[in-house]
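Novice: Take a look at these structures.
A short reminder: the numbers here are calculations on the coordinates, not readings from a lab. Small disclaimer: the values here were computed from a predicted structure and weren't measured. Cβ atoms are built from the backbone, for glycine too; each structure is taken alone.
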Structure I
Amino acid sequence: MKLWQDLFGTDYGLMSIAGLLFIVFMAIWFVRFFLRKMNEPPRDMPQRRPAK
């Protein structure tokens, strides 16, 4: 019970929860972002002129 009281009842416990939630949501966002980018068709690259 002391664990739950420290986790939800102290400033460092609440910051730990906030940090963990931030990391989890950031990981979910990155997975969705990269999956969406991988499924896009490739874009045409403009032709470069050769260096002189």
Structure II
Amino acid sequence: MTQLDAKRAELSGVSLDEELANLIRFQHAYNAAARVITTVDEMLDKIINGMI
């Protein structure tokens, strides 16, 4: 019965390694998007303030 319980936990459980890898990947994507938004914000600031 112990082997059956272990196998069921293995198949239905959450892989912490996989979840950590996804978390790191999503964090990198978030950081990249934040850099894009910051760059666009700085460009718009220079354009708008340059017109005045």
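Novice: Identify the structure, out of I, II, from whose coordinates mean count of other Cβ atoms within 10 Å over residues 12-19 was calculated to give 11.1.
Specialist: It traces back to I.
Novice: Hey, Cα Rg over 2.2 N^0.38 Å derived from one of I, II reads 2.32; which structure?
Specialist: So the calculation was done on II.
Novice: Which structure, out of I, II, was helix-only ellipticity at 222 nm (-39500 (n - 2.57) for each DSSP H run of 4 or more, over all residues; to 500) calculated from, if the result is -24000?
Specialist: Derived from the structure labelled I.
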